[in-house]
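A.B. asks: Given below, in the form of structure tokens, are the structures.
Just so it is clear, none of the values below were taken in a lab; they were calculated from the coordinates. Predicted model, so just to flag it, every value in this text is computed and none were measured. Cβ atoms are built from the backbone, for glycine too; each structure is taken alone.
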Structure 1
Amino acid sequence: MTLDEATTTLTDSPDPNPANVTEAVERARAAMALVAEATQEEIDRAVVAIAWSIYEPTNARHLAEMAVRDTGLGNVADKIIKNQRKTFGTLRDLLRARTVGMIDDDPARGLTRYAKPVGVVAAITPSTNPAATPINKAMMAVKGANAVVIAPSPSGWSTTAEAVRLARQELARVGAPPDLVQVLAAPVTREATQELMAAADLIVATGSQNNVRKAYSSGTPAIGVGAGNVPVIINASADLDDAAAKITASKTFDNATSCSSENSLIILDAVYDDAIAALERAGGHRASAAEATRVANGLFPDGSLDRKYIAQDYRDLREAFELDGSDDDRFVMVEEPGPSPDRPMTGEKLSLALTIYRAADLDDALAITNQVLQVQGIGHSVGIHTADTDDQAIPRRIAEELPVVRVLVNQAHTFGNGGSFDNAMPFTLTMGCGTWAGNSISENLNIDHFINVTHLVHTIEPDEPSPEELFGEHWALVGTDTGAETAGQQ
């Protein structure tokens, strides 16, 4: 059955919000059955429809306004950009991929691969992106001919429910089953979320580390992400004004809701004062010692981040922490002597506050960066601003030595880490952090994670080396009878 032939079956489905988890999963499987024979073109049509539901300018603004109103996090202008830019980039990536039927054929290797759905996807989504993240996951899930049931953060439910309503509306308009995309009914409880995770075929969990751990312990195959806490090095050769402009744009985007937002800067001593001056010109306020104490104690009153300051406008932080400076200031810089588990400013702040460290040299900078990661953010990512012409060995050294999945060079971290039009990272709102962070993937979440692959295998000319080819060097070193000698000694 094609999508067009199935149009009338579910386009007028009942209440778009299922009454319970069982109903949601049943409806998801029924919708998947309707697209089981769909062509790649029909699946792509559905994916484009989902993308348009949030990219369309009126909808993008409407959902951004709802998100800020409902969660109190971030700002409308940047959420509009996020709703559109992430969706557009993800759609670009998805439309370039094959996910239906034969996806590649290699006669020389006798290997043909076929894509199959993974099944019903449980998408656990955070309050920081109650529209963009659910739709991002829905696009990927449906691209693989799967259905998705979203369990949003309770504070973001109404925004997510509206995003899902708009996506379902667009699916119906192109003849696709709306029940390919659903959201759990409010109130979304921990029990309902856990029930969904147990009933689904794949879990993709973004948000709190508690949700990620529950996903991995659910018994269902799961993809989770690690905590952010991005440290960025400013090398002595960096273009300081360029670095400051990129760091400011990235740090202040959506009031630092992104897990890819810079949280610490490690500045080499040779350019420390000049770099701070460049950051001040770009909108950073250099806190005095007294102000730094108020910021640290205010953000972490009992050692834990106070949620009332997460992703708030800078004017609110400035008033709360009694900060001097200019009305043009956009974030506060707090200088610290070094990272430590006993210093809360070492960790992720999810606010317009940036911790600054002074490094004696590059070796010291890498040591400080690693210390930050060991406190929080291991596996996620780091950045460096350095000269393009003569310092390529430095980024390579960082990539070789530090336990992170992504190393960004001369980029605004928030905009580059989850995919950009000028780098090769896949667009996503979900960043895997490898086994360092207890994650099952060490890359950006992408369409490869939403398909199963069948391998059709034919015989080819034998590719069997001789024992001499494989063991010759070893025999030359130790001889050919070491096994017998060892056995005789026992």
Structure 2
Amino acid sequence: MSQFISVFDMLKIGVGPSSSHTLGPWRAAQLWIKKLNLEIITDVITHIHVDLYGSLSLTGKGHATDLAVLLGLSGTDPEYVPIDSINAIIANIKDTRILKLNALDEVPYSENTITFNRDFLPFHSNGMTFTAYHDTKVLSKETYYSIGGGFIVQEDDNLEDDIEISKKNFPYPINKAKQLEEYCERENKLISEIVLLNELELKSADEIDFELRRIWDTMLECMYIGCHTDGILPGGLNVKRRALTMHDKLIKDSSYTNPKEWITAIRSTEVKFREILKWVSCFALSVNEVNASLGRVVTAPTNGSAGVIPAVLMYYLVIENHEADFSDIRKFLLTAGEIGSIFKKNATISAAMGGCQAEIGVSSAMAAAALTEVLGGTPGQCLVAAEIAMEHHLGMTCDPIGGLVQVPCIERNAMGAIKAINAAELALDTHPKDTKVPLDKVIDTMWETAKDMNRNYKETSKGGLAITVRLADC
């Protein structure tokens, strides 16, 4: 894969619980509606039908895929829709039995509008087909594939039509980690500096900073909400939120009124060694509890792994460096995004294609490299940190109980964050030339492992914990 993947492709703002099963179908529905408006007059449509295939069908209910499709068809945007309005929008569709395409043209809705097909389409595990009819005549039929991290493709898409990575388009075209390291050595620059120079070909410095601040603000707000919300997660598994209880024990009697003051309050709390691990786990759990409740998160690189990067970045801000500012946040996010893009180009970030190693493993690698940079590590050490983090996630399966992004997903974010911190510490004490496994090799190994993995362990809820612990037994 040689097209350019921006940091802002890897870190996207959206709604939980899944980037591939919620955000992706939502975006696909939006794309189809846009195509309808361009190609045909939507008021001649008498009814529509949506078919979900493979992993989208097998775990679609638990991932709210059907709801995401309805929201996308209705014209809402996952980046901006008020979270509090989602339930009302869905309830109105079901109560009135009317679906307003792009909030304009009315078509009938019933429980049969969306079909969950257990068979897999050959191109990708996450397939969906949208069909529009005038009586029995097919007006439009399009198939889309959600390939992880909110990315959407069609089978005949020519990815090379996207912005190609080449010297004519970018000063530092990057496909492999080795290329990134060579640029850093030759130019005597950090990973984040090389990445920024590429991003500047597409956006101004002010635009980049604005988007990075928006991403961080979303991450911070997500952690804040998760750490201050009690109750049971939706979906029938009856998972109790834990971040609030952990947080209240750790924060003690500190006072604050908003997320920025919250950071100051945590910094002023005397943190014991064991509490460091608890804080990191608390941050990660908080994000993924929000994600499991159809809250707004940042795909990093996916919704299911959205808690790792904010937890590790928050660890740096409140534990490692109380003087850290936005310049450190910028470095962290730029480095993390580039590492994620290298995984996407050479392997996958989709659990439906590669198991949980493709989500928690990649997010842990991204966070490890980013933490190493802000802790003063060399570019080579950053890549060592990413390699260590992924090496110790190889083979991790995706086996969500009841198809919900809750067990074991939420705890796995906490474990991925802790591993990222440990990987960074190991890398900082390692000379890159002494490492036996380069990052590119571990990425290749991850992809081979993904291809060898039994389909039951790739986000189908047909293997592992998903069958040994049934939703009905909980």
Structure 3
Amino acid sequence: MKTTLENVDPTTVTLTVEVEPERVRKAFAAAAKELAKQVNVKGFRPGKAPRRLIEQRLGEGAVAQQALEPSINEFYGEALEEVELAPVAMPEIDVENIVFDEDEGCRFTATIQVRPEFDPPEHTGIGVTHPEWDVDQDAVDAELQELRERFAEVDVVERAAAKGDYVTIDLTFSVDGEVQEDQAVEDAMYEVGSQGVTPKLDEELVGASAGDELTYTDDLPEDYPEIGGKEAEFTVTVKDVRAKTLPELDDDFAITASEHDTIAELRDGVRKDLLRRSISEARHGARGRVLEAYLALVDVPLPQAMVDNEIQTRVHQVEHQAQRFGVEPEQLYEMQGTTAEEFEQEARTEATNSVKAQLVLDELAEQLGLDVTDQDVSNEIVRHAQSNEMQPQQVAEIIQQQGSVGALVGDVLRRKAIDALMDAALLEGAPPEDLLVELGLAPGEDDEPVDEAAAARAVAAQAEAAQAAAVAEEALEQDADDPGDDPGDDADDSSDASSDDEEE
């Protein structure tokens, strides 16, 4: 077999394959034998009828047609191995000019989209401003206020209701003279001013006392099921008025509301909790900024097939979401305040950025010699399992069923590449290392005591994930060992590269 490779542009090549007549004749013979099993010819056992009788029965081109497709797939797979080519999509084969003859052999040309060849830019010293991460006193006070609200006492008072009070009410309403009995409520505790029903209810309740009966007219919310936006006649009976009393911010409150013994310790604990959240979110943002700055250093030609595949993935996600909600995609777009055209345009932009990120991070990973170990796969499965509240084995089975082992490995590899970028980046305004250690967001010089129960759970989860990863790894190896399935099987189906920036 002779294979000729010609570059058309940075993401497209043509592959011309020429196969000797002997192999084509063997393909014809195998096809005739297979057809003979499917045709009953009088006087011959199944599968034993001579080829000329098969062709008389099915037509002269039947054997050639039977032999053509599997042969092209086989020859194409061998050619890819010979030139060490990894397509990113199914090939476009020039069907009209295929030569497939027992005397002339086989000759065909395939146009193939491939990853572009380029050198990734220098990854060290990427300078960006770290997102804001500090927490001011107002944020601490607001958090403490929410905590006070949760521990507030609500007591019946002998006075008229005011905004912020709670009232116990019975409520009914009618639309077009018909009482909506299934919507009536009894003994409901309602916060005055919360606008939990309609705005006018809050207006009517201010100044009302226990025993009052209120009647008024108001429009139902537009999103109210079936009768949204219609005018309704409301009747509300006020049974009691309750005032909310917030606890004092003192040591007794600290003991009641937390594990701290003093209000000072509680304030410090609240601040640290807010800092952990704020810094984690800011570090997530910093990863995105570093990646964006790095990608801006290189202009990469993108295989159109990869971009189109990313767009279709996003469109299919919307279609599946609409199906779960029992609506048409157009209705879902409308609910989200967009149109199909606007969504596709946005999806195209996102897909373009995603494919560029995939290509550049993959090249960087190769340049740095990064790889994915069995432990990495186990950790990734555990991460997915925890975020989706599933067992690792369940996640592994889903990954295997969907054939997305390669995508998972690609995600891990790209996350490692982003980690390398972050380690070598210059982050202006980043939180100091000693604060990260204090908050438990970075390891200190001395190992901290380990929660033995938590460690045991982690070991068990890792063991289960390791078993699951082995299953997934076996599936990946089987894919790698079988390059001759269908043209384009090696196409990259990696998920959104920037989705890995992602979770700290």
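A.B. asks: Which structure, out of 1, 2, 3, was distance in nm of label points 7 Å out along Cα→Cβ at positions 33 and 249 calculated from, if the result is 5.1?
C.D. replies: Structure 1 accounts for this read-out.
A.B. asks: Looking at structures 1, 2, 3, which one was log10 I(q)/I(0) by the Debye sum over Cα atoms at q = 0.05, 0.09 Å⁻¹ calculated from, given that it came out as -0.17, -0.57?
C.D. replies: Working through the options, I get structure 2.
A.B. asks: On distance in nm of label points 7 Å out along Cα→Cβ at positions 145 and 281, which of the structures labelled 1, 2, 3 is highest?
C.D. replies: Once distance in nm of label points 7 Å out along Cα→Cβ at positions 145 and 281 is tallied for 1, 2, 3, the winner is 1.
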